[in-house]
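K.L.:
What follows is a set of structures for review.
Where a number appears in this text, it was derived from the coordinates with a stated rule and is not lab data. A quick note: this is a predicted structure, and the numbers were derived from the prediction, not measured. Cβ atoms are built from the backbone, for glycine too; each structure is taken alone.
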Structure P
């Protein structure tokens, strides 16, 4: 039994939900998201709650049960509050700034990196070493942050690179003479 899947998703005021077969659309103050469910689960809309149940007791149905419920909860949370990630850039000469609709990164390469901002994502650079990524789709926000971090992961000797805010970088001791 899925402990996560058992819990119904409560719908806050100001959010409208439309269920059409296996398609669910959630509209709120920050935007609109839609999802198509896998055939192993059924979805019902009762009062101010969305209930996800498995069709049978197969392993795939039980594993999809909790995942689909989490996706619905993330959609409802996204259209009401939104999601954000904060990246911190560490290193001499490493900096980021917005240029039009792309993020310009200077990360010690011979060239600058222009990262195009995906649709539905908002990127801000309050200072040269901080990048704030926000949006209503949790998966897209996390994926965008991971793609930016991939350009220069934090290295263990000096800690230079792009890391998530609050991420611990395991530091190694350098060579000894």
Structure Q
């Protein structure tokens, strides 16, 4: 009767013990001491003497680096670290500010305060300039207004998408520097 070799289980995490595929590994013991390069079987035996597993921590190194660790504890710590990183991560949103070509100075200042606030929070800002009726004939007024916005935010933001016409509106996207 011919026996097939045992297939590795579906892995979610680092390879450990008999699932390490490399014949030789660089071994680091439980205290962080470098024990040098040795055969994987020999390293597994030493890890089991101490009551720990041989865990591949850097599989892309040459030879791969393996440590004496408790696999369950290692996976738990890695999961906790990933969750903490995910919690502190902030998705960058795109906020939209709508303006008109003949906007008054006070209204412009109010819109600029909001743009500065959004960029300060790390969000991108999409400035939409909407034209109505005969205003379409005066695209240069809209372009001048968006260039003024660009100049007023020059030290805190960079232009990600330069002003362009899309139908009856002109768009520009600003991103934090």
Structure R
């Protein structure tokens, strides 16, 4: 899920310390990686993803502070539950697909900022902390594909749009 509001806060640090930024990946919270290989994603898969994501309401999330996994500084969204629910929807439909190949157990929703040792990550955290907090409104999930050089969007799936009826 793209988080464009994060770019002014983390973009410079991601360019330096997150290799995925060099391949065209913008600030985001991952729903599921890896997904199916691009040649296996046909119209049926796209329709199923659209149906799954349309079952979820748009939501707001705040990014208020930094967290760490070993070797990674990230921003954690609050609340994290709606992000995790989107991941559960996809893994419920494709149970053989596990976040990060199952290497880390249950996926923790996060926005990656930079990779490195503690000293590097201390510097990254000091650089991004003044830009916190910020909020985002999540209204869609993007499917992206890697062609060996760049990550590019394949399609965008809107979350359910509330309709207001006036009498």
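K.L.:
Match the computed value 0.35 of FRET efficiency 1/(1 + (r/R0)^6) of positions 18 and 130 (r between Cβ atoms, R0 = 35 Å, to 0.05) to one of the structures P, Q, R, and report its label.
P.N.:
It must be structure P, since only it matches.
K.L.:
While we're here: From P, Q, R, which structure was Rg and Dmax of the Cα atoms in Å, for residues 98-137 alone = 10.8, 35 calculated on?
P.N.:
Computing Rg and Dmax of the Cα atoms in Å, for residues 98-137 alone on every structure in P, Q, R gives 10.8, 35 only for P.
K.L.:
Looking at Rg/Rh (Cα atoms, Kirkwood Rh), point out which structure of P, Q, R has the largest value.
P.N.:
Ranking P, Q, R on Rg/Rh (Cα atoms, Kirkwood Rh), first place is Q.
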